[in-house]
1. Which structure, out of 1, 2, was P(r) over Cα pairs in 5 Å bins from 0, in percent, for residues 324-499 alone derived from, given a value of 1, 6, 10, 11, 13, 13, 12, 10, 7, 5, 4, 3, 2, 1, 1, 0, 0?
2. Tell me which of 1, 2 gives 2.8 when you compute distance in nm of label points 7 Å out along Cα→Cβ at positions 180 and 260.
3. For which of 1, 2 does FRET efficiency 1/(1 + (r/R0)^6) of positions 276 and 484 (r between Cβ atoms, R0 = 41 Å, to 0.05), calculated from the coordinates, equal 0.90?
4. Using Rg/Rh (Cα atoms, Kirkwood Rh), single out the structure from 1, 2 with the greatest value.
5. Of the structures labelled 1, 2, one was used to calculate distance in nm of label points 7 Å out along Cα→Cβ at positions 28 and 388, giving 2.0. Name it.
Structure 1
């Protein structure tokens, strides 16, 4: 079977199957002030016990855990002690007569659903984190019902519906050969932790994975996403050979960290990263990232019951600015709406939200929300090399109006005598075909472009990539998509403004040479993809890449283009 390879490496071992039974709401009704007080106290004690457990993990691993993992544990403590969660639980106990257990289940499910309904892969994966802390509270409410899954044989392949961050941190890593899960994504914390600890992992394998029996021999390939049950000796021998090649390749990539991304004929390519907060910076810079090409600000607005104020936003952006030093940080203004709804804003239902009231359209309409964010970003710009980027621009009027808001924010900060960078650069995302088609005009209005290929591809081809019936049509190598990308890059070059690409295409090894041939000189991607893309860049001659693009642009279908690009890597 196949899943998503999220942590490279090949492992073979006996399956250790974890089957977690999800708790269901009991429906028990409680009455009386005394009984409700008891339930509230039970919740507070369970939260306190949960925090102590995580603090214990931090203390036990303080000399071993990378900062990335410590940040995850700190985030879990923040979730556990979030006053809004306590308020919501108490309200269900006091007003709805729920038991503490039922209240926790309902509150955690509601909080997780906010993230799980988001299309953005990174943000959607945060729903698993919310469930993780909910399960921890529930185990401490009902300790007899919380089995310990950490006792397993050496060299085990852990099979589970999902593996939570705390599971992964708690496991005796020396006994684990690899992970395979029914659910999960490339950006779940489980994937991040598995990769940081060097444990091969495959996620998103589907329902059939859970039919595997304990002690069944399983082979997993964390690079390709393959999961093979009871492999024969020939398959094992072939994979052992690949395992050796992979180790040699990883050792080579490790040496590239400090080397620049320069083509063989001397053209510098800038490699940036996509982040959601300061916790992502350590891995980004350790992987050779030269700055932030996409700072998603939605994370600060999600999973809460009210908007963050100017001071909270200012501190959020300033921390990234300070940790990044002189490196560029491109902050995308609030990209809400569509699949990222904020329940506390009461945005009316839309039949087609992806083409509706979202992103820059929402911000230009909700002026106070927009102005608060712009003031916070501008104030943070005094502490680092920040840039502002507006999403989902579809015409020139929108960017001109957005720039007026920036000027108004600057004026207000001057009047209040607050520092900011008056020369801060302003850019836009090119993710709507109409914007790509007028890139020559838009280029005269801004300092830079960033091509968002995820939405550009979706809108150009009229394909909902989350719809399984048509998702096969979604392909960033479609000739129409490639022509829009090339036109955008060309017009940016004519107007001497920077142009980057921050969609999934930036991390696609097949696309790297093609994009260089088009003239792209800024790539932005997940940190883990940077070494492999840098390796391709350092082996590429830009003039030959241009020849490749000239050949590709004459092709009339994505299949032919993909096959041709594969032959170049063979």
Structure 2
């Protein structure tokens, strides 16, 4: 784990550096990327920069040459507390990262989308940097279309249908065959887990795991509901119930157990929360028949050892982004107009915590362990089954409940459109079914946008001409820019009001601000191209909405580029 360890390699061997330093789940979710890199460059040497606390998780992944750990959390704390001078901190990190830059990586894949990681990616350097990197002025720029799409998801998450596992894999490498997540604990931990779960009552290998807590209470189902659900499940379950989590979740688990016993729970209980290493936790999950959980890091660990997951998707969690990847898992989501809520949204009601029916959750658990049928449709929630779609990507199929027709149609439209645009390949997904709901209204909005986009393009071209003249008419340029800003605001208000154009508007506004160019004239040209692209793509969407798509026909149009414009 020493960044300065000497590395010898064959002249033809490719080297890749992955930066992934924020969360445990993100590490497990890059499993498909590691497989794709080896398919793209057989024998490639892949190194990983990770926060020290997550190094044990990284050690259970396959496809890595070296794990390079650094205490990034301590670095952030020291920076905020001013324990050390900023210049001293900078020099320490630069000294540490200097050894990485000497390796001359062929590609850097930055899966941490923040400014410090962008600076690190740029400092280490590579001919191909995917993900955030530092711009010339200290800002952040993202060139790869999949990675840029990742930064837009929070604006369009209701219609996003790409799991982050696939975004990482296609952004960091390329499309390919489905690659399941895989985590392998050392053998000694497997033996330990079997001893831990053994009992004289004959419960060996008949356990379910429960993660009742979460790093953020917003994405956690209520402890009382967990307790009552487990009690009802225990009426048919002749195995045990294992609680997992960190030591900080002891109070939550105590509430669950209290509610469980008050509701007449009969199954034996073991509490492993705070008493295991990460490797031991993985081994325990591998021996369980099921994991009932909030959206957590251990959920991805369970997926990595092929343990079926029931994901209770509440709060600001969106299972389409971070839900259990690959076949064999289940997701239950409240049927609310506001679900999932935004990351920066302050919720005043938390109604999603009450919408998942306890009986339905218990029934799905019984079905997963082979003791019952799926529950009949019950109002208040949606049930999804995870799988693999025709493009070999992770997917979720609605089994029970209702989806908004407009959201569902545009989710399918943009899922296919983005895949074809970013990969250059035709999607194998079935053709869209019929016309878009409220098509006429959406087309009318686009008709409102088009004259404004035309005017923006003309004004941008005028600014380009002015900035190329000598002497420069500063007053004229500023006047045009003010008028352009007002017009852009008007068209953006219309553009974000419908799913037909909100994705394009989101991407265009980001691209306009991501002007990684020096010089007024070059910046003007960058903006002109961005406006032209915004207009062209909006026109293509309008053209597609004007008539029903033909069966099995790709969604026509030039690729949408989410990359920077030079």
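1. On the way: 1: 1, 8, 16, 18, 18, 17, 11, 7, 2, 1, 0, 0; 2: 1, 6, 10, 11, 13, 13, 12, 10, 7, 5, 4, 3, 2, 1, 1, 0, 0.
The read-out was computed on structure 2.
2. 2
3. Derived from the structure labelled 1.
4. Working: 1: 0.97; 2: 0.99.
Result for Rg/Rh (Cα atoms, Kirkwood Rh) over 1, 2: largest is 2.
5. Numbers: 1: 5.4; 2: 2.0.
That value comes from structure 2.
All of the numbers you see were taken from the coordinates with simple rules; none came from a lab. Model, not experiment: these values are computed from the prediction. Cβ atoms are built from the backbone, for glycine too; each structure is taken alone.
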